[in-house]
Structures are given as structure tokens and as C-alpha cells.
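Next up: some structures, all given as C-alpha cells.
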Structure 1
Amino acid sequence: MTSCGEDYIPKPKALLRLEYPEATYIKTDLDIPFSFEINELAKKVKAKKVIAATNSYGINLEYPELKGTIFLTYKAIDKKEKNLRDFLRDAQNFTQKHTVKADEIPVTAYQNDERKVYGSFAEVKGNVASPAQFYVTDSLNHFLTGSLYFYAKPNYDSILPAAHYLQKDIRHIMETVTWK
């Protein structure tokens, strides 16, 4: 028997390549005690007062194309109650709860003296529910915390491109927060 004469060469497995558009940011115009810039890819932006008697807000930035949401929570610091320590402890404990499933949690400090914004960004690596969390504060009146979640079972390799894209958006939020 004869054939075409060419040797069979197996093809390598194909990998899915996810590419997202270059981020374009716009300033928010929400009725909340701070402003920041968001990616135009965030299709749904919802802000609501969490507890009517307090100055606390929940803001959801939904990215339907990436199947993810950045959840933001704003709380006013009460100087009489000295609740900044409680807010900081809660934000740091939330990140530490991921140590059970996380492979690594690198934390980066953030500081902008000009705008009086100080905080921390944590990238949670591994099969975890939330691959990124952050908080920022002015240490006197304002405290903002946020976390990233996807609408899928945590599979680090699968969500990694989307997670990196949205982590850039989180860092941009931190860099553009302006207290009112």
C-alpha cells in the first residue's frame, strides 16, 4: 500500500485565548460620598444605601461579558465609636479567610498622600471564590472595601485572564478614588 508520502505529525492541543478590549475609563456620577473612575465595560452599576440610618453604601460593578462583579462597600468612619480599627480588621480577616484554598496571597500597600487615600490590594491566587480584595481609606472619615467575584465555579486557570483584567480595574478604582 502507498500513501501520499507525507509523515503524520500530530497537532498540539489548542488553548483558548481570551482577549479583552483596551480599558476606557469614565468618572462615576453616583449619589455617594466619593467618586471614582470605572471601565466602560462595566455595564451595570448599582448603588444603594445599605442601612438607612447610617452612611453606608453598597455598589456593584457588573461585567456581564466577563461573568464577574466587583462588589464595593462604603462605610463612614465614626470618630466617636473609633470604628476604623474594626473596619480594617474585618477587611484583613476577609482576605485571610481565603488562606484555606489559596496558593498564595500577595498583598500590596497603596498610598496617595495628595488625595489622602491609603489602603491595600490583595491578589488571591488559587481556586478561590474571590481572586482579589482591596480597601482604601482617608483614615478620618471614609472607608471603602471591595472584592471581585465570578459567576462560575472557581477554577484559577480558567478565570485567570478575566481576573487579571478586572484586577487592573480594581487598581484603577483605588488610584482614582476622590473623597467628597
Structure 2
Amino acid sequence: MKNRLVVFLVVTILAVAGCTEESVMPKPKAMLRLDYPMANEVLLETDRFSFNYNDRAKPIIKNQNAIVIDYPSMRGSIFVTHKKVEDNLNKLIADAEKLSLDHMKKADNIQPRTFINEENKVYGTYFQIIGDAASQSQFYLTDSVQHFITGSVYFYSKPNYDSILPAADYLQEDMRAIMETLRWKN
């Protein structure tokens, strides 16, 4: 009887002591943190315009109307295309807006922002595309007389917004730098 009482007390004490500890929780999933270096800007000039781009990118000049700013480490690019305005400005703007809005099928949201640089006669719209669309951002710029430029960010992989978001944010900053530093040549 004494042994049973001792065993009962030991089991009770162990049970109470075992319940007071915190329960073990699994570690949360780790998220990949991608830090990209600050951009150093380099001037790129063509016969029709110039702008600054990130020195970590590789510009590929297809011709005077088509330039690819390639980011091999991110597997993405900014495509820049120039068109001449020849009494067709409304059509060029409509086509550029349609191209951005075509991404609405896959995008969650498209946020347009008007861009005006009165001093250098650069006017346009920047489109931030949120969601699993093929392009994360696009823009068009014009002087309303001679020049019209479009730009688009594309990644060389299947769109997965959550996975490419850090790289997309980085390239969007570079795209804004292109827009802000664009200068026309006459």
C-alpha cells in the first residue's frame, strides 16, 4: 500500500510538472530576403533621346527605336521602344493604355500615375500592375509633338507575384529613374 501511494505521488508530481512547461511550437517558415544594392546611374544616349539606367544592368541596343535594359542576375528586363509622333498621338496613347489594361485578366489591380516634367517637356503615365501578370509595370512618355516612348518590365519566368515582388520593386525604381531622367533630342 505504501509503494502504491509513493508511485501515485511521483506520477502526480511528474504529471503536474510536465504540464507547466510551454508546449513546443514548430519554427515558422523562413522567407527569402533579397537585398539589392543601391543603383549607380549611367547615361544612355541615342539619336532621339537619353536617360539614366542602373549600372548593374546591361543595355542591349537593338536599333535606335528599341532598347532592352537587361538584368541577367534577376532574369528580367526593361524594354524601351521609341515611336515617332506623326499626327497619331491619340492612337499611340490608346495603344499604350490598352497594352497595360490587357494585363487586367491576370492582375489584381492596375494603378496608373500621371507623370509630368514640364521643364523637359516629358509627359506620360506610369502603370503599376499588381498580381500574377506578365508585366509588373509599364509606362509611356511623350513630348506630344515628335517622340513617344513605351517601357515595360518583364521577367523570364512564369509570373508569380509573391516570388518576384522584391525584384519587381527594384526594377520599378529603375523604371521610374528612366522616366525622371529622360531627355529628348531634336
Structure 3
Amino acid sequence: MGYGVRFARPDELDALPAIEIAADVRFRATAHADLVASYPTTGIADFAEAQDRWSLWVAAGEGDRPVGFAHCRRVGDGDMYVAQLSVHPGHAGNRLAARLLDRLAGYCGPRGLRRLTLTTFRDIPWNAPYYARLGFREVPDLAGEPFLRRQIAEQIQAGFSPESRVAMVREIVRPGARR
């Protein structure tokens, strides 16, 4: 099956919560199962706001229907925060998360953004270790990262253990820039 990655359309927003819920089923086998199950899914209003700001991407499969998404928001002077990245488990193994992040970085670079950022589980293989393979690195000291520090603090306040959370960044290479 062929997949494409593109901006989300307004008529697709209602399909995204079901993708998020289905993707979260993988967490049932982790130590974080109860917290993930109790954490609220992204609301349609939040998706609509991101879609209006060109910060909501979908991976589309057969029939051009969404099977995954990256819900983001611009923060600070040069960061795009990936608030939620979900792929329906029926489409896992097709590198859709990687394709979503690569497309997002390709969009952000020419617009002057310098980093993709996110917070995730440190100890789950398809979270921090996976993102590290995709070019993200851990931010060991959040003192100079007020937004990421607040995100982690909110997650801890919601019940996640401090040891389980990690902030990560991926530098965006701008077109024409040398590596």
C-alpha cells in the first residue's frame, strides 16, 4: 500500500482521535498503562487550531484516508513542538512516524525554524530510543529550555514519574546549509 504525508484537511479531524486511541493500545503492556489510559486524547478543537496554523500533518493510506498524524505547534523563536505523534497499529512498520517527522522538518526548515522538539517516555522502545534513531537527542539540562521544562513539569503533575520523561530535540538542516 502506498502512503503519502500531507497537511490535514478540515474534513479529516474527526478521524484523528480514533487513531490516537488505537495507537495508545500499545502502552497497555508497559508500566505506564494506567496513566496513558487516563490521559485525555487530543480534542477536535485542538486539532482544528493546529490545522488552521498549518501544524497538523497526516500520513494517508488507501483512499487518501489518515492512518497517522503529527499534531504540532510552533513555540519560541525557532522550534516546532511535536505534541502528539500517532500511527494506527494496523499501519505500523511502514516508517510512517519517520516520514511524518521528515516531512515536518522539510516544511519547517525553509520557514526559519531550527528544531523539532518533543517530550516522551525514556524507557519505551518506540519512544525515546526510536526518536534517537530518527535524529533526536536528549536535552540533559532543561534550564535553558523553559517550554520543554514546563511540558515535563505538567506531565509530572499529571502523574507521570520524573524518571520516565525526557525532552528531546532534532536540529533542522535548512536548505543550502552545510552539515
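Here, each number is a calculation from the coordinates, and none is a lab measurement. Keep in mind it's a predicted model, so treat the numbers as computed, not measured. Cβ atoms are built from the backbone, for glycine too; each structure is taken alone.
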For 2.8 (distance in nm of label points 7 Å out along Cα→Cβ at positions 74 and 114, calculated) the corresponding structure among 1, 2, 3: 2
The highest value of Rg/Rh (Cα atoms, Kirkwood Rh) among the shown structures 1, 2, 3 is in 2
From 1, 2, 3, which structure was distance in nm of label points 7 Å out along Cα→Cβ at positions 26 and 122 = 2.1 calculated on? 3
Consider the structures 1, 2, 3: one of them gives 22, 35, 17, 14, 9, 4 for P(r) over Cα pairs in 10 Å bins from 0, in percent, for residues 10-49 alone as calculated from the coordinates. Say which. 1
